[in-house]
Structure P
Amino acid sequence: MIKKILVANRGEIALRIFRTCRIMGLDTVAIYTHVDRGALHVRYAEEAYCVSDSLEDTSYLKPRKILDIAKKTGAAIHPGYGFLSENADFARQCEKEGIIFIGPSADIIECMGIKTEARKLMKEAGLPVVLGIEKPLASVEEARQVAEEVGYPIMLKALAGGGGKGMRLVHSEDELEAAIRLSKSEAGNAFGNDAVYIEKYIEKPHHVEVQVLGDRYGNVVHLGERECSIQRRNQKLIEEAPSPYLKPEVRTAMLELAVKAAKKINYYSAGTLEFMVDKEQNFYFLEMNTRLQVEHPVTELCTGVDIVRDMIEIAGGNKLPYKQEDINFQGYAIECRVYAEDPVNNFMPSPGIIKVREVPEGRNIRLDSSVYAGFEVSLHYDSMIAKLCSWGRTRQSAIETMRRALREYKMLGIKTTIPFHQRVLMNEAFEKGDYDTTFIDTRFDKEDLKKKKSSDPTVAVITAALRHYELEKSAAARATTLPVIGESLWKYYGKLQMTANNY
């Protein structure tokens with residue numbers, strides 16, 4: 001049924017989906033804004049259409065335009081993640097207009113998108129849930145009453161959306177009113193819905209999620225779990241599979257309940273059930289993401305399953321090609337999200353043109369990226385520019401491979417979080433798997449993330465060396481000979497990069 005796919009997204013996820021389409025022999029359609037006209041996902045697709053209404057328009061949230069392009073080209077739509085991926089109205093409009101939406105039904109998206117409704121439904125399906133309320137807060141007074149009942153600390157959460165937007169940890173009643181105001185404002189700006197609700201905050205929690213796949217015939221399997229506890233501002237930074245924290249019996253119970261719950265709601269396509277796990281290894285349902293997750297590559301590395309391919313097959317009316325016992329779990333995988341951010345300056349965005357880009361290669365490495373030397377990283381979109389993954393037969397092997405890959409990964413022209421990941425991967429607590437969601441704030445050595453003082457002469461030396469390198473490179477281009485710098489250009493450049501990574 002599906003012969004062509006339009007990806008209603010950009011960047012690395014659009015490229016990742018297109019690559020599976022190419023393997024399957026499916027034609028591809030890209031959309032882009034004026035800012036992204038030179039992006040790799042636009043170059044890769046067989047067809048590409050601009051959705052900008054003007055030179056100043058940078059939005060991909062154009063449901064009507066995307067639907068019209070899909071109808072014009074005869075394409076099914078894969079939403080990727082973010083943007084319209086969990087927009088029930090968009091999925092419903094696809095259904096009404098006869099366009100195949102590669103994801104679950106609009107009704108399921110809508111139900112799981114309202115987190116209080118999802119809590120109720122999953123509670124009925126037998127999943128334990130965190131103490132809290134199953135409706136949006138109506139007033140500050142109600143919030144005070146609920147907080148008193150469940151006990152501080154509490155977590156304020158946005159009713160719609162995800163990605164940590166609208167989340168606020170509240171330790172006492174004195175903080176409550178201001179936290180509600182900020183949470184509602186952030187949720188409204190991010191999702192167009194400022195409703196928030198309350199959950200009891202679990203001390204030193206682990207964030208663990210279960211990947212499920214279901215078809216339209218009632219078949220559901222799990223693809224194991226992922227540990228997502230290395231976070232900053234409630235946003236994931238590093239994920240791994242399987243979790244180094246869960247006991248075998250807890251893992252088995254969580255996976256079985258996740259499959260049971262997905263079957264209970266007649267779920268089909270790829271989906272992720274997210275859980276919080278406390279220090280006694282009790283686990284509680286948080287939410288269900290009805291889409292492809294950013295961190296799906298680590299699951300693919302450990303199972304050999306192409307999740308995007310299965311999503312496409314399911315959307316085309318096919319059954320899952322395997323049963324639970326057919327899935328073999330092998331080894332360990334780690335993903336580092338690479339952001340165009342300055343880790344020594346409070347992770348401020350670092351837009352600009354990538355001057356130099358050299359990527360890691362070799363055994364057991366996967367890189368999902370859509371940038372290149374000369375690409376301009378824009379402030380208009382999310383700052384994540386790549387996902388670097390490693391696999392090993394043991395967790396230690398996966399860590400060592402990732403360390404090597406991070407050392408080889410070089411980008412100049414912008415700041416990235418590569419040096420931050422290098423430090424985390426060298427951290428003793430991380431190496432032991434002894435971390436939770438508070439790790440970055442409470443246990444990670446933040447001293448080595450502090451920006452060096454501007455009076456540090458090393459900064460001036462680096463600047464002068466980089467300038468010298470650029471001048472020598474220009475001279476080399478004119479003379480077609482290597483510059484004389486006292487050592488090989490490769491060794492010289494490597495030293496500069498290693499030094500720059502520390503600043």
Structure Q
Amino acid sequence: MNADAQKPEKKAPKSGKRRDADTPSVPLIWRSVGEAGISDDLDEHNAAVVDAFSRLIKAEERDKVSRAIKRWPPAHLLALFVHLPLKRARVLLSWLDKFQVRVVAELNPAFRSALLEDCTVQRLVEVLDGMEPEEAADQLEDMPEEAQAEVLPKLRERVAIESLRAFEEDSAGSIMSRKFVAVPPDWTVGQVTHEIRANARAIEKLYAVYVVDTRHHPIGYLRLRDLLLSPQEARVAEVMSTDFIAVGPDTDQEEVARIADRYELSVVPVVDKFGRLIGRVTPKQLRRVLREEAEEDLNLMAGLPADTRPDESIGRIVRGRIPWLLIGLCGASLSAAVVGAFEDQLARAAILASFIPIVMSMAGNAGIQASTVAVQGLSTGTVKFGDLGWRLAKELSAALANGAIAALVLVALVIGVAQLIDFDAPLVLAASAGLSLLSVVVVAVAVGATIPIVLDKLGIDPAMATGVFITTGNDILSVMIFFIMMSLFYLPLLS
């Protein structure tokens with residue numbers, strides 16, 4: 001029987017503005033900080049407590065801080081880290097003893113990485129030793145190679161961490177836990193429950209008991225209700241569920257999260273190429289994957305590198321953002337070139353210039369809306385390349401309706417303005433502008449709905465499509481469509 005042994009997670013309350021901890025939302029209840037003179041009634045004074053600790057840390061009052069937090073439960077200490085300024089939190093981390101420092105393992109990975117940035121090797125070892133191997137392996141990936149080479153040999157779970165790092169980054173194998181409960185099918189329910197109780201200290205959270213054959217191939221699983229409601233003398237093979245869903249160690253972590261969501265799995269088992277059970281992706285890791293993928297998509301949609309972090313240095317910020325800004329500059333230059341190509345038309349009817357921001361803005365908005373929905377569908381697995389035809393037809397139908405409504409509003413506005421300002425052929429201008437806007441919206445939606453699905457088929461992150469590429473592309477197309485329409489319908493009347 002393998003032990004489902006995970007160290008107890010230290011759940012921390014949170015209050016006020018939460019920064020980056022995975023903690024439940026309950027009021028903070030801290031002890032008085034003694035010399036700082038803070039009241040014990042802290043429901044209304046959390047900000048004052050944080051400020052007091054911040055001042056003590058800035059004044060390098062290490063003894064006072066250490067005495068104040070000496071008997072704090074891990075949850076309260078974790079909450080203090082979350083609310084302190086990052087600079088002060090780093091100092092506090094360096095003052096903790098080797099037992100207190102393990103609360104850092106419960107912090108959000110991004111905040112934790114920023115917190116550990118200036119730590120000594122010994123402190124890093126103490127922090128990583130307080131984590132599960134899969135979390136420690138993930139944390140090591142965020143460190144410079146020199147630091148990894150120094151820290152890894154000193155870790156207590158070095159062998160387990162190295163085995164996880166042998167798998168491809170961001171795969172199921174790299175994030176799985178090797179600890180799980182597995183029993184043979186000929187056991188009775190009573191034997192299973194007895195063994196679980198005997199190993200209760202090693203098992204913190206039990207989501208399922210896996211049933212394996214003599215070659216360690218999974219053939220089913222027992223749910224908690226099976227253990228509680230089945231007769232103690234019943235054989236495991238008689239009560240187990242056989243709708244077993246597992247992934248391989250090379251499966252991308254995003255696909256693992258999709259499978260868990262699709263089949264409503266709280267835990268995803270992992271099997272090797274021979275079909276043997278080797279681990280499981282826990283709920284905590286699934287939540288982390290979902291959070292990371294969402295953050296990456298948001299960064300890409302904003303035209304930022306996928307791994308952008310709030311605590312980056314100025315140099316890294318510049319290196320990460322300038323390529324995307326330059327791409328946007330090139331796109332804007334192309335848009336300007338397109339406008340310049342229609343200089344003669346503008347010279348004949350300067351009023352056309354006032355419509356350029358309208359068509360560009362509408363094209364950008366319509367394209368972003370369609371591409372965002374497409375990216376969301378791809379991320380949840382509800383949209384596939386094979387759906388491109390019907391999805392495009394559906395989007396175009398909606399685009400025709402939305403474009404027609406927007407076009408009618410624009411026609412009404414142009415006619416209304418014509419009552420105040422005198423310009424040539426107002427009715428034809430209004431109709432031409434409305435038709436242009438309708439065409440622009442339809443084309444922008446077609447581009448926005450199609451490009452993410454095509455990129456996904458090519459193995460490129462579709463979130464990239466919702467950034468500068470679709471926005472810039474639709475800007476250029478919208479200006480071209482507008483001037484072509486005006487050249488066909490409005491400008492000939494001015495000759």
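Read the figures in this text as sums done on the coordinates, not as results from a lab. A quick note: this is a predicted structure, and the numbers were derived from the prediction, not measured. Cβ atoms are built from the backbone, for glycine too; each structure is taken alone.
When Rg and Dmax of the Cα atoms in Å is computed for each of P, Q, which one produces 29.9, 97? Of the structures listed, the value fits Q. A value of -11000 was derived for helix-only ellipticity at 222 nm (-39500 (n - 2.57) for each DSSP H run of 4 or more, over all residues; to 500); which structure in P, Q was it taken from? Only one of P, Q returns -11000 for helix-only ellipticity at 222 nm (-39500 (n - 2.57) for each DSSP H run of 4 or more, over all residues; to 500), namely P.
P, Q: which one has mean count of other Cβ atoms within 10 Å over residues 284-291, as calculated, at 23.9? Derived from the structure labelled P. Between structures P, Q, the calculation of mean count of other Cβ atoms within 10 Å over residues 340-347 yields its largest number for P.
One of P, Q was used to compute FRET efficiency 1/(1 + (r/R0)^6) of positions 68 and 388 (r between Cβ atoms, R0 = 30 Å, to 0.05), and the result was 0.25. Which label is that? Corresponding structure: P.
Each of structures P, Q was scored by distance in nm of label points 7 Å out along Cα→Cβ at positions 156 and 356; the highest score is held by Q.
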